[in-house]
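Just so you know, all these numbers are worked out from the coordinates, no wet-lab data involved. These figures come from a predicted structure and were not determined experimentally.
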Structure 1
């Protein structure tokens, strides 16, 4: 998250930094954009950049937040949810959310194409630092946990279990490169989800002795 000094900037300068960053991150994956190039494009001193942001990752996550915020806004206004436990629906997320891609510039380039190519540790940190456990959890459909057959303990910890599903792609990427074989990634994700759902349905907590 940017430092308070960034939010204290005049609107014109702050918007210039945001717009420049969006343009640069639309051109190439995270790892191919140097911090020096970003700073030069912004037209600010290096010292000023570090007064506004911790590092390049801090800026990148701030830019990504515009896109996830757009999804969240559409989710709330039109009652749309991402069903992580149904891969057939999950594969059509971009079709489900039609307004968000149009409301922010370079949605496809930054939030889809270049994010897929980002280093695994960046995608992992984004998932664990920004998605799991925060406000963005409301993006995800939890209707599966309304099943009366499910153990009460599973229902109690549904956000934890949705977080597990969110983390799966980061684990799968250790075994499969999605940029080389997207279908294998989808198959492995579905396999893990099927095993998870099967276990949830048949799980019964033991009474504490």
Structure 2
């Protein structure tokens, strides 16, 4: 098994940005109750989010074109993306009038879906069912729309942000249903089966 590759280092760098990014998001949110919100915090948040997004693309390109794929990177890359998105959505949800304007119900849908999938994976492992992850296009669309939602709210394009939030919610629920159906099929399989060729799902 390969050691830590350059793409994995980039992924670790992206994960290290998350707490810094989250701090600036919270700082801007807390300033919205003031007469003059601190736009500096929002601008830095935008820069950090963009940097994380670019680093995600860069590590993928390097891994594919320079044959630097690794098992560790395959786990860390989607995990880093998920942590960044969940940090954004949880911190930007509208808990009060003087805060970010991202709908609170969107955060509940996103977090609820992810918790349900995590529970499903735990249940499958506890029952020793086979678990193999393959991507599904609804999961990709879900992630893409969630990134767009965060981007629009960071830019304070609220109307476009709300419209995209509705689309992201639809794909979040849709992909959650797809994963639930796959998980249900897995529960019907014998424990410790050697059947490794059924298309399952990927937590994305």
Report task. Assign the value -0.74, -1.00, -1.04, calculated as log10 I(q)/I(0) by the Debye sum over Cα atoms at q = 0.14, 0.18, 0.19 Å⁻¹, for residues 18-129 alone, to the correct structure from 1, 2. Result -> 2
Query raised in the report: Here helix-only ellipticity at 222 nm (-39500 (n - 2.57) for each DSSP H run of 4 or more, over all residues; to 500) has been calculated and equals -25500, so which of 1, 2 was it run on?
Result: 2
